[in-house]
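*Asks:* Below: a set of structures, written as structure tokens.
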Structure I
């Protein structure tokens, strides 16, 4: 018996793409998000804006609304001239990610 989708966003993706493709997308998200977090501090501000824009979009598609909202605020702040990452940004992003990651991992681990 497979685990149901962890949220409405994933349910919607699965209805369009199918369970197997959706689980693969969730696995990619789970693999790539921590890598993006590691790249952020050393990236130029322009690159940071690009990274957080992608994080915002992918988090929205994964139903990670709190993370999406935090990333959107960060994107807005970085887009303004002279603004940079703050020391508390990464731990806050990681905490929001870890809040949704267990349910996503469980879903992604299911076999079709």
Structure II
């Protein structure tokens, strides 16, 4: 008869006991400084990407090769393909900042 003192005696004896969970692979107790430094690096890389996108969009940095000179009397705008990729680079930088911040808070 179960007395109730031992928690293992309160359950059915014919069932096998559940093994205790082990620590996850790569678990380290403490502040996990290495993972937090990696997260800071990812956030800095995202900020650099956002700055590069902003600098190319505003003209601080050159965005590809200059367009060829148009013929005399013709004023046709020439689109630069790098400027089509610049918004994606900015969005990627924002995503890197969010991923790094999440990793910094909860490694």
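No value in this document is a laboratory result; all are computed from the given coordinates. Everything numeric in this text was worked out from a predicted model, so none of it was measured. Cβ atoms are built from the backbone, for glycine too; each structure is taken alone.
*Asks:* Could you tell me which structure in I, II was used to calculate helix-only ellipticity at 222 nm (-39500 (n - 2.57) for each DSSP H run of 4 or more, over all residues; to 500) as -16500?
*Replies:* Value -16500 for helix-only ellipticity at 222 nm (-39500 (n - 2.57) for each DSSP H run of 4 or more, over all residues; to 500) corresponds to II out of I, II.
*Asks:* For distance in nm of label points 7 Å out along Cα→Cβ at positions 25 and 89, which of the structures I, II scores highest?
*Replies:* II
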